[in-house]
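Listed below are the structures to be examined.
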Structure I
Amino acid sequence: MKATESKELIQAIDELEKERGINKNYLLESLETALVTAYKRNFDSAENVKIIMDEKTGDIKVFSVKTVVKDVQDENLEISIEEAKKQNKKIKEGETIEIEIIPKNFGRIAAQTAKQVIVQKIREAERNMIYTEYNDRKGEIVSGIVQKADGGTVVLDLGRLEGIMLVKDQIPTEKYRVNDKIRAYVLSVEKGVKGAPQVLVSRSHPDFVRKLFEFEIPEIYEGLIEIKNIARDAGSRSKVAVYSTNPDIDPVGSCVGQKGIRIQNIINELNGEKIDVIEWNEDPAIFISEALLPAQVMAVDVNQEDKFAQVIVPDDQLSLAIGKGGQNARLAAKLTNWKIDIKSESQFRELLEKQESEETDHTSHFENE
């Protein structure tokens with residue numbers, strides 16, 4: 001490599017450190033490693049080679065590293081003690097010595113290798129910067145343009161990289177089309193096979209609903225209202241438990257908004273998914289009763305030890321309390337983290353009458369004995 005090329009290379013490395021934050025020593029070490037590989041490949045060498053690049057001038061020096069021995073068995077890796085002492089009188093058997101070699105035409109190879117390494121390291125630096133940027137956005141909502149939507153994985157153009165939305169992270173009732181602009185929740189950022197970062201996004205995750213609430217309801221964003229839990233059947237229904245320590249704040253009313261405008265914005269983003277906003281209560285009986293809305297509840301009997309609740313509803317409310325396919329009861333159980341058994345008033349009365357009858361029969365049998 002010519003002196004001018006060496007100088008230009010060092011200048012380029014200095015600029016990369018300033019502009020892109022790529023450590024100069026790291027670049028030089030990468031270059032030296034790549035040059036060793038290039039040397040061995042181009043000169044078909046079995047030598048133990050060491051290459052050093054001057055960090056100020058860019059000059060490259062190639063050394064053959066040999067072990068000092070009494071009798072040489074392999075000239076590529078060993079040197080006799082007599083020969084070694086000609087260069088260093090204090091050298092001892094068993095030590096290594098570096099002998100500078102000047103390979104022909106290595107300058108051209110070095111220049112090509114240097115360009116390849118720099119391009120590679122620039123790409124790596126850009127990938128790392130993008131990875132860091134999006135890794136910091138984990139748990140946030142991003143917007144993207146649908147690039148691929150063929151019924152399987154959806155690929156989004158997020159600007160500087162792609163967002164991947166797997167089938168399980170899609171809302172089952174939604175159809176995605178190329179060039180659609182959609183929003184999604186950042187689940188994680190991973191490094192792909194070739195080192196390029198991949199952003200895994202979701203529209204079905206419960207935290208997507210949580211983030212939408214933060215966007216639309218200032219009291220949640222400001223911490224005046226807390227979302228205690230979310231239970232979700234993506235595309236169909238969500239139940240959101242909210243709470244405020246401030247007695248002057250109506251957490252449910254604040255989330256729904258005047259004439260339902262706040263909650264409607266969230267429903268629109270979720271393409272019509274129903275959302276039940278429920279006030280959290282530390283009393284499990286009250287909380288479970290609220291969680292089963294829109295059904296009206298007559299009574300709740302709780303077993304704290306087993307976290308089991310027996311719920312009684314009017315006869316005409318049973319199907320509403322259970323919900324289509326058991327959805328309402330299932331979401332209520334998920335929201336409260338309680339096992340819930342729902343019975344109608346008639347079913348409960350029948351159960352009581354049966355228990356009383358069995359107790360009467362048992363007592364009568366005992367008396368006869």
Structure II
Amino acid sequence: MVGLFYEKLVRRVLFRFDSERAHELGVEAMALLGAVPPVCRALEAWTRLPVGRTRPVEVFGLKFPNAIGLAAGFDKNARAWPAAAALGFGHVEIGTVTARPQDGNAKPRMFRYPAQEAVINRMGFNNEGAAAVAQRLATQPGPGRRRIPLGVNLGKSKVTDIEQAAQDYLASFTRLADWADYVALNVSSPNTPGLRQLQDEARLRELLAAVTTANRARGPRRVPVLLKIAPDLTWPQIDAVLGVIAELGLDGIIATNTTIARPGFFARVGETGGLSGPPVRRRSTEIVNYLARATGGRLPIIGVGGITDPAGAAEKLDAGASLVQVYTGMIYRGPFFAAALARALAERQRKA
């Protein structure tokens with residue numbers, strides 16, 4: 001009923017705005033909700049499944065009340081995430097955050113395709129920078145005091161040369177690790193020039209070695225570190241990525257980011273950027289399944305890409321993911337999409 005109300009009325013209003021302005025309104029609304037904890041707790045009591053209806057997911061040494069997360073890209077500056085549990089999410093990933101503040105790419109840079117329930121974006125990691133985000137997180141509930149786990153997604157500053165990428169990520173990691181339940185290294189956005197070169201074996205090894213060394217030096221304050229990869233990698237490239245992950249002992253992988261492919265209808269679309277939504281669903285699921293088989297299920301996977309209904313979420317989990325994340329699906333299904341997915345998955349689990 002709530003989802004139908006959103007699709008029939010609220011979405012129509014929001015879709016009259018430019019895509020990015022509608023996104024900003026959503027962040028502002030969620031931030032306002034998060035500023036009123038009693039309302040959040042009441043909503044959470046409504047959205048969260050009763051004890052015994054579903055099993056929490058334990059992975060990376062963390063406990064997630066359900067398998068549904070909010071993907072990076074929605075809450076870039078840690079303004080809205082405190083309300084995520086109230087909307088039914090089992091975790092949330094903020095960012096992408098860069099070491100330096102940056103405006104991102106020129107506008108317009110985000111485009112909806114309602115008939116395909118898809119989005120193309122070329123935002124370019126617009127964010128306030130690691131220092132500002134760390135300062136904001138310091139005023140919010142910290143690790144161990146949160147309703148749900150919080151991931152912090154890190155990327156490379158656009159002005160930083162690719163040869164200095166490891167130091168750039170390390171600067172962000174040093175500022176933000178204390179506030180993260182896990183850290184995700186984003187080397188797969190198509191919207192920062194040269195960023196995807198960091199998926200090449202040698203560059204990836206340098207980056208991951210720098211971050212994992214710094215993480216080990218934290219001793220008991222070590223945080224889980226995950227890598228987010230592109231759907232456009234070949235199988236040999238994925239094998240090379242997995243080799244580096246195994247060598248350096250990363251805690252997990254996020255599959256996948258947006259795609260630069262333009263299947264079907266999108267072959268006629270001239271906008272550059274990353275395509276998300278149903279057009280990337282099949283490929284991201286294939287990669288999740290490949291990762292699960294290649295690692296014998298030993299490497300935890302967060303599956304992302306094209307989830308617009310319970311079947312899409314279940315597909316990722318059946319392919320080998322431990323958790324899933326949504327973002328584009330929420331644009332088209334509304335703020336309580338995560339709660340609806342969690343309920344459907346719990347019912348599926350009960351019948352299994």
Report summary line: Computing helix-only ellipticity at 222 nm (-39500 (n - 2.57) for each DSSP H run of 4 or more, over all residues; to 500) for each of I, II, the value -13000 comes from structure I
Query - Among I, II, structure where volume of the Cα convex hull per residue in Å³ as derived comes to 318 - result: I
Report summary line: Calculated from one of I, II, distance in nm of label points 7 Å out along Cα→Cβ at positions 19 and 323 reads 2.6, and the structure in question is II
Query raised in the report: I, II: which one has mean count of other Cβ atoms within 10 Å over residues 35-42, as calculated, at 13.1?
Result: II
Query raised in the report: Looking at structures I, II, which one was mean count of other Cβ atoms within 10 Å over residues 83-90 calculated from, given that it came out as 26.2?
Result: II
Report task. Assign the value 2.0, calculated as distance in nm of label points 7 Å out along Cα→Cβ at positions 155 and 259, to the correct structure from I, II. Result -> II
Query raised in the report: Here distance in nm of label points 7 Å out along Cα→Cβ at positions 203 and 235 was calculated and came to 1.0; which of the structures I, II was it taken from?
Result: I
Report task. State the single structure among I, II that was used to calculate relative contact order in percent (Cα under 8 Å, 6 or more apart), giving 8. Result -> I
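Taken together, the values in this text are just the output of simple stated rules run on the coordinates, not laboratory data. No experiment lies behind these values; they were computed from the predicted model shown. Cβ atoms are built from the backbone, for glycine too; each structure is taken alone.
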